[in-house]
Structure P
């Protein structure tokens, strides 16, 4: 670890106790470490997190307010998204995953690079407000990642892959869902139900597709895994940010 990480970890231990960062230190020391076979593509696995691919979106009290707020305002979110797609298409961009960039996978960002994308407050105000009030201000959003409208064009497919780690969890609000769309996580395929949320651990191998005749759009929100603690979250932000700097990514 670097001196910056060491100093930050010492301060966190001083505030939260000497054993508050044991799992984070184990993760950083172990690298690949123990994991489910379908998590083999993930870079970081925090020990002790349940090896559960799919989660009940209403089953975690910390995350439930985000889920309920998004579902309650689905109609307004969808209307604003449709207006943005038709009138402000330049606000969307090719989605740049850490593995690839796809022109048939479009994104409109609400949170990126550690902060809210304030331009989106005018473009999609309802989703922006809910994200800020229920996820950013409450600390449930993982600031290492992002929130965006994810639009798969007809015929688009996202190849099987694992994302970087298991200490955050991916929430999907199904905004506009044509027929012939689906998502598979750890070998189990589900379909989005418009106006409802799905929640899954994307350190498990997953893929998605749109074989329908019109675009499929979900609002994707990267939230802290509810089994992580406050000191662990503080330490993970410090560690991953510093590692990204060392790798020339930030």
Structure Q
């Protein structure tokens, strides 16, 4: 049985396939992550009018025959994001956010919360006039924590993940990101220590509250988020930008 899928979508990856085709992976609002064959995409760009670009919000029509790959029938840009496309720092942050989604979100599973969070970070990078690498990094760090929360992997930052002992607010703590949160000294601690300030800010970011992050704290949050992602997906932070 052939099913037609019409959905808003974001392109998260495209790779050459055969002599003329492309395999495109989309994160769609309606059906989650889907991969599709794009026939003749490398021979001519006229059919899709340059729509097969990351960052921009697309509207796609896919033909799903129940196999691993769908077939892309139509695609058009619904929401161009030229602010990102003309800003290197914003472009790099957006690309990393899309890679995280591609690795962490399962195929053919709608993830409405992750979709909203991804749209939010792309809108922030596009419309808030990101003027520096520091601003782009702040948006990316907040998105990393929100994505983990959306996927059910929120970090426990208030109490030990092993014995449930509460850590007083504002106190530094050991954190095992791959294990899911902070670990008290009685339970052996962990190799990484985070400051009390980072704990408070990260907890607020996970609740989707507005926070201001320094360059250093944003970078540390990104590292922690990627360690947590690697524990739940086929994801290697050291290969960022190459996979």
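Please treat every number below as a calculation from the coordinates, not as lab data. No experiment lies behind these values; they were computed from the predicted model shown. Cβ atoms are built from the backbone, for glycine too; each structure is taken alone.
Given a value of -8500 for helix-only ellipticity at 222 nm (-39500 (n - 2.57) for each DSSP H run of 4 or more, over all residues; to 500), calculated from one of P, Q, which structure does it belong to?
Computed on structure P.
Please state which of the structures P, Q yields 15 when relative contact order in percent (Cα under 8 Å, 6 or more apart) is computed from it.
Going label by label, the one that fits is Q.
Comparing distance in nm of label points 7 Å out along Cα→Cβ at positions 17 and 113 across P, Q, which is largest? Provide the component values of the computation, followed by the final result.
Details: P: 3.9; Q: 3.1.
Largest one: structure P.
Between structures P, Q, where is distance in nm of label points 7 Å out along Cα→Cβ at positions 89 and 137 highest?
P
One of P, Q was used to compute distance in nm of label points 7 Å out along Cα→Cβ at positions 105 and 217, and the answer was 1.9. Which one was it?
Computing distance in nm of label points 7 Å out along Cα→Cβ at positions 105 and 217 on every structure in P, Q gives 1.9 only for P.
So if we calculate Cα Rg over 2.2 N^0.38 Å for every structure here (P, Q), which label has the highest result?
Q
Comparing P, Q, where is distance in nm of label points 7 Å out along Cα→Cβ at positions 209 and 225 highest?
Values: P: 2.9; Q: 1.8.
Largest calculated value belongs to P.
Out of P, Q, which structure matches 59 when percent of Cα pairs over 16 Å apart, for residues 1-120 alone is calculated?
This value belongs to structure Q.
Taking distance in nm of label points 7 Å out along Cα→Cβ at positions 81 and 193 as the criterion, which structure among P, Q has the greatest value?
Q
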